[in-house]
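Each reported figure results from applying straightforward, stated rules to the coordinates on display, with no laboratory input. What you see is a predicted model; the values in this text were computed from it and never measured. Cβ atoms are built from the backbone, for glycine too; each structure is taken alone.
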Structure 1
């Protein structure tokens, strides 16, 4: 399986110490060169820059040569990730940006966000979902509604046949 990611999921998963679940879930993760540059920027947290200074074998950087004018309203990383996903026939696009997710869906790309990655990892027993969600909400600037966090937790508990703690 191969997925393409924009910067967001890799950034956040690195900050909470769970970036390696990407290889466990998907095998190979491809990113466009613009995403690699964004993740290596001097204003990016050191842990994320360290990942990019010596990327793991499952993380590959690709040059995207043909861009789509229909995507110009998106950030460069999102644009290139959508194009790359289409070019290589990716199984999914990892992306949190709502507009990018909508454009990817219009192109019949399967889209998974950071919370979806955490949900799937928890269902595969690769992490403890409560701790991961807590770390995401308290140690990063990731933003999602409390309702969405509760939905993810509930989905994991339901899938694992567990009941929520009071």
Structure 2
């Protein structure tokens, strides 16, 4: 099944969180699997929009992260290796931060790290490359995965257009 990555800041504004939930609902209806990370804010909003548990892959840094019952409870060794190559200050990350960044690798490339998401939808403050979301964005850029940062209002319109065109080509 095709998947997309739905992530973003824990401080995403309420109106954007609502949009993320609606996006997830629409994408589930079109047959796309959500990949996210179980964090508060954007991750939780995307997950709230998916009603069928088989239509989401929630990658956690450790079991019971934020009381999330996902079965994807630990990043693989390969995810840690990949994260160490894409993070600009890996040597300064705590063990917990490393687990969080490594789980981002699965959010973008899937459980096997060989199945890229079709696209990534996120919100970051000011539309900048900031926070933990930046790690996933860097990986998506390296794999030519289209990124829709809906902190920029035009990106929501572009997402709708891009996805409609993608559907028409299938």
Structure 3
């Protein structure tokens, strides 16, 4: 399956994903006993998502690379699940999942407020975690906005548009 790094316009998105991945790996290793995240847990997939143009196009490439049978199965489920990319207890395009999905489960800070999946850190307050273990949603969002703006400048698109992930399967023949 092609990844976004195969194409120059996705280079900044891939770099941002790498940073989030490295942060997540460090936090997961440091606090493994406090994470309930695993294949099959789809609690964080129960809200319909919208994504920026750069993430939408990366997802579109990943969906197009799926076998036709898998795309058909996803299309058949678009009305029965909040995330149309959820299949058999996992993400059908996991390697290309949006940043919002990559950050779920991690201890977060947004506008000064701490947050984490209620299944994680049940016996430890995230308020006791060092700041470097918290992922700043504000910073992540600001960088993604810049990455998307550059992508739209280079490739065309609307830097202010948010597209429902569900649209990926409308014409994904």
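From 1, 2, 3, which structure was Kirkwood radius over Cα pairs in Å = 17.0 calculated on? Of the structures listed, the value fits 3.
Upon calculation of mean count of other Cβ atoms within 10 Å over residues 75-82 from the atomic coordinates, which of the structures 1, 2, 3 produces 17.1? This value belongs to structure 2. Suppose semi-axes √(5λ) of the Cα gyration tensor in Å, for residues 35-90 alone works out to 23, 12, 10; of 1, 2, 3, which structure was it derived from? Value 23, 12, 10 for semi-axes √(5λ) of the Cα gyration tensor in Å, for residues 35-90 alone corresponds to 2 out of 1, 2, 3.
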